[in-house]
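Each reported figure results from applying straightforward, stated rules to the coordinates on display, with no laboratory input. Every value quoted in this text rests on a predicted model; they were computed, and no experiment measured them. Cβ atoms are built from the backbone, for glycine too; each structure is taken alone.
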Structure P
Amino acid sequence: MTTASSLAGNRGNSTLIRFLKMGFSFPTMLAGILVFLAVLTARSRFDGSDLWWQLKMGQVICATHHIPLADIFSSTAAHQPLVPQEWLAEVAIFGAYKVAGYSGLMLWLCLFIALLLVAGYGLCTLYSGNAKVAFVGAMALWFFASPAYSIRPQLIAYLLLIAELALIQLGRTRNPRWFFWLPPLFALWINLHGSFILGIVVAAVFLFTSFVSFEIGSLISRRWNSESRKMFVLAIMLSVAALFINPIGLRQILYPFDTLLNMHVLLGNVQEWSPLKMSDSAGIALMAVLLSVFLLVALRISQLSFDELLLLTLGTWLAVSHLRMLIVFGILAAPILTRQLAASWKGYNAEEDRIAPNAIMIGLSLLVAWFAFPSAQELQAQVEAQSPVKAVDFLRAHPLPGVMLNEYDFGGYLIWAMPEHPVFIDGRTDIYEWSGLLGEFGSWAMVATDPNVLLQKYNVGFCLLARQAPMAHVLPLMPGWKLVYNDGIAVIIARTAPNH
């Protein structure tokens, strides 16, 4: 006779087995590998020129409980109005530093790269229904996201793009109520990064194709049912309204348009905004993905939906135009390719899961990730290899008179490490383009104009430049200037005669 206690024990054992199967499933094991890959990818990418001024901005916001709306760090763009389009991410970055210093920042980077890859894996699984093929999509995303692997707000923003695609897919295939998670997502996005506008464009693509129905060979479009479309329209309207939940209102919403339409010096001279070279590995990989997608369609192995075609076109145009947009191509293309390949590979069957091997692989992945995580000393060494750490120590010990002109890439670190001395320029290229300095400085740095013009205009007393910078070789040869410091990373060249 079965007792109540034995029934309860059986139910408990069954619950434990289900938990173990879920926690040590094959997809979880693959996610563990992605976490391990994230740490290996991040461990040598700690330092970045933009990290430091964003860290300082986060510190200012936390200390004052106020979001600066004008420049407070430079001598050349002082009080220039700015758009705080990344203020919430800057607070999050500083929070990581506050908790554990450089190690906290590295943990932040590892965490968000891991979240990006695991979320991409989840999106590809949602699209394809095949957890094995989805891992191929996650690896493709890992490759195309390479330019974005740094401690910057855009890493969070592109995670939100994946979330948006997942919500739209869930809303149109399962329950339209999923659409109503979009407004809070956009309320968050507008305060994290200017790429929210990309999310609006993606939503508009799905809205447009929801009205269209046709079938041309293997290219298809299916009109949504009226209820789903109405709920999606309402969600988009609420999402646009949610964009106004930001510190300065309409100006912050229009910021991405200003960047694309008016900041010609930024787009033409900053490397990450340069066009993709199709002969590079990333360009070849992009072409390989597109060829695979359209070859599968041409051979009628798989169909391609109209919304997928438009998203592929959008992602390709952005990536070819700007190197930093490769990650967008990866996010948009990976789920499409994995859906097409889903039928060519046997799918995941939970009944065939083997808990012990999966648990061992998960444990090994996390163990390797633990040991691969760089120490505080290694992180300090990365900073010293790329930033003017010793030059800052020199300037504190030997103060120099006059305005400091600094290397563009050094500006962020100087804002963080030497806030008492205003910088000449840094990675906040928008305010320097608005003030007119960016173009002037670019010509000066490349010795395209008479160096004395800019030096006299801003009454520069000394220059802190990268050792390999062209002006680091030219300026010491000019009358009235002398090399006073050189550590192999940075040089300091001081004025020896009065500025006339």
Structure Q
Amino acid sequence: MKVTTERTPNCQAIVTVQVDEEQIAGAMKRAAQKISRLRPIPGFRPGKAPYERIERAVGKEMLRDEAIDELAQSLYKQVLEDEKIEPYDAGKLEIPQKEPLILKFTVPTRPVVTLGDYRSIHLQPKPVHVTDDEVNKAIEKIRNEQATMTPVTRPVQASDLVTFDIQGGIAGQPPLERQGLQLRVDAQEGAFPWVDQLVGANANEPRAITYAYPDNTANAGKVATYTVTITDIKEPQLPNLDDEFAKSISSFETLEQLKGRVRANLKDQKQSEEDGRFEDQVVDAVIAQAQIAMPDSMIEDETDLEVNRMKQIAQRIGLTWERYLQLGGKDENAVRADARPQAEKRVQRLLTLMQLAEAENITVSDKDVDVEIDRRAMIAEAQGGRAAQTRRELSTPDNRRNLEFGIKLGKAVAQMVAIAKGEPTSGKILTPEMVQRAEDRARAQAAAEQSAAQAAAVSPSGLITDPTQVSAQNWPRGLNQ
């Protein structure tokens, strides 16, 4: 038997095996005995007929095909061991030639990550500032939320709250027909991008709406036409911006005190966003230095996960997958093509962090997991749940394993951020504040994706940028911690 192995840059081992005729002959005899046991030859007990009689009965070609099937399975296991191949996924078999027999195995192999000189990466986060204008806009938003809506008889103006009936849609798609919808006439916040066309409309007078979707949307190039009838118009009556307003919505006595808290909250929010952006920047710098080889099937697996996430979003908002695709203006093949680049980035990031954790000898103790379980139990209790139940659910072997994996990736990110900032890394731990910040970012991203899906039914995209979004069940197949 002659074996040649070629390893490709995308983590595939291509093994070509030229099988000796003696091996074929032996396999054909075993195949004949197997067939004669299942289909006894007249005049012979099952499995006892001579080879020649069996060959005449079923044909040499059938025996050879059965022999090839048996050899393919046994030789596959043998070449993996002899050639020291660590498979990531099941191999693919080709038979370029039957006589003499040549088998060709294409085996996806485990990914290989070679980190660059990541300790030479030196970066600093951007300073965070909050302007008076940002504080005033935040206060004004709170003020608008506290506004009372008063019925009016004039035509629609910007910022009004209107109730309306609507009919129409995009040609070739199921029409929209709803009554009693409400929205604020605000192009920045409205679910309908054409909401500004309602300005000037009178109550109970149908208005024709035409909207051409721009190029950067899922329905690019398509035109929607609607008939909208306003049934009710209300205008906001804003409360006075004074100390009484501050007292009515908070525990503060003065407007200045309220502004001070708003400023502090904005700064915390901006700092959290900057911390997340900086973490992404640092990890991206590590990835840029690294050499990452991975099999295509790993990217396909992650693409499958991304498509499944979209299907779950569609289900949550009450749409069938077919309707979700229709509203997005794409078929599943197009969705997969769009999802693949993000899937590849996810896998690159995950593999890099796993390798970084190994290079930095990052470990997670049982105590680390226990502390995380306690922290989540306290959060659940504060939100009205039961701490004991949360602890029980998180203490299963699978959930502890998920937590351990997330903590390890979080520690790897924290370690790399400290290296980039030139901070000491010896004894550095993942603090509860770091974990909380990561989870806040994860929840914000999830909420944004769901909101976008509900508003436009556009296939979501986005890169996993923090460890809390990864669980052991989502690891690429064949990988261990």
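Mean count of other Cβ atoms within 10 Å over residues 134-141 was computed and gave 14.5; which structure, P, Q, did it come from?
Numbers: P: 23.8; Q: 14.5.
The read-out comes from structure Q.
Comparison across structures P, Q (criterion: Rg/Rh (Cα atoms, Kirkwood Rh), for residues 38-221 alone) gives the highest value for Q.
For the structures shown (P, Q), distance in nm of label points 7 Å out along Cα→Cβ at positions 382 and 414 is largest in P.
One of P, Q was used to calculate Rg and Dmax of the Cα atoms in Å, giving 26.1, 105; which? Provide the component values of the computation, followed by the final result.
On the way: P: 26.1, 105; Q: 32.0, 107.
Going label by label, the one that fits is P.
As an exercise: FRET efficiency 1/(1 + (r/R0)^6) of positions 142 and 278 (r between Cβ atoms, R0 = 30 Å, to 0.05), calculated from one structure in P, Q, equals 0.90. Which structure is it? Structure of origin is P.
Where does the value 4.1 come from, among P, Q, when distance in nm of label points 7 Å out along Cα→Cβ at positions 110 and 126 is the thing being computed?
Numbers: P: 2.7; Q: 4.1.
Of the options listed, only Q reproduces it.
A value of 6, 25, 35, 24, 9, 2, 0 for P(r) over Cα pairs in 10 Å bins from 0, in percent, for residues 54-349 alone, calculated from one of P, Q, originates in structure P. Which of P, Q yields -20000 for helix-only ellipticity at 222 nm (-39500 (n - 2.57) for each DSSP H run of 4 or more, over all residues; to 500), as computed? So the calculation was done on P. Each of structures P, Q was scored by relative contact order in percent (Cα under 8 Å, 6 or more apart); the highest score is held by P.
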